[in-house]
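Pasting the structures here.
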Structure I
């Protein structure tokens, strides 16, 4: 039994030269310009496409997909930070929130301690019963507890924000760096 090889005529997509190929061929090299070609079949039509063009488009698509993934990672990191940031904020008397600061914790502690000492001195000198001046110790204790809490939140906020900034900067750097070729 002999196999018959059918020949198909196509043109080089790069230089336009006429080429004769086997009907079942998928790839060829143009004998005129040396371009590497892929053979495409669509219905009754047969045409060629330069492989380097396909490779360049594929690399652009890969680069675009990588950028989209990095952008999504940045957006996810930003959403996570917004949620985490809320857990550190301190609430003011009017219900608004602020970023906790070391200075705020220290000022709050000083005010509470001074108010507690003033209460003790004022009530003791006024001749109040023995347990009334002790409320000053509650002021002092509450102020110190609040200060320690605020200092802890300030420290945690600073650390978390720093970590967020480092991660975000790294993602932005990766996004702005040109694609590195594998050697």
Structure II
């Protein structure tokens, strides 16, 4: 009798469903930054108004899906003229937001490979982000990076002194979450 009861208890523990939940983003400290390179000049701009969503099992520390959204007009390089020109180049009036939705998350330890769809400038393309997840008492921090091609997203590369910027636009992100 004791053996049967112990077996049922163990069976119930091993077949319990994962506790996958949406984690609450901590707005303060969550950012997205882009870097654009020109032979004579590097531009970096950051948005502190990005919205991230993660579905994860905090018990197993497994991230199942991620998404993000940002109003492109919230990026600030510290130079309002440069930012205004950047918004003209990407036609921010017609395409005011960029969105990402994961299609696959592969995790080994704290390293993540996040594959998904990025919609930017009205074009949707596959992208891959390399990320690191840091779990601590009551918090999750995800740091990541990915690159996109400006021309692949139908964006004409801006020029300075008739020399165009590199086609690569690099993004880095910090996403902070509370585990409740």
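What follows is calculated from the coordinates using simple rules that are stated; it is not laboratory data. Keep in mind that this is a model prediction, so the values were computed, not measured. Cβ atoms are built from the backbone, for glycine too; each structure is taken alone.
Which one of I, II has relative contact order in percent (Cα under 8 Å, 6 or more apart), as calculated from the coordinates, equal to 22?
It was calculated from structure II.
For the read-out Kirkwood radius over Cα pairs in Å, for residues 105-168 alone, a value of 13.4 was computed from one structure; give its label from I, II.
Corresponding structure: I.
Work out the source of -21000 here, i.e. which of I, II gives that when helix-only ellipticity at 222 nm (-39500 (n - 2.57) for each DSSP H run of 4 or more, over all residues; to 500) is computed. Could you put the intermediate results ahead of the total?
Values: I: -21000; II: -4000.
Considering all the candidates, the number was obtained from I.
Which structure, out of I, II, was distance in nm of label points 7 Å out along Cα→Cβ at positions 49 and 129 calculated from, if the result is 1.9?
Here the read-out was taken from II.
State the single structure among I, II that was used to calculate Cα extents along the principal axes in Å, giving 85, 29, 28.
This figure was derived from II.
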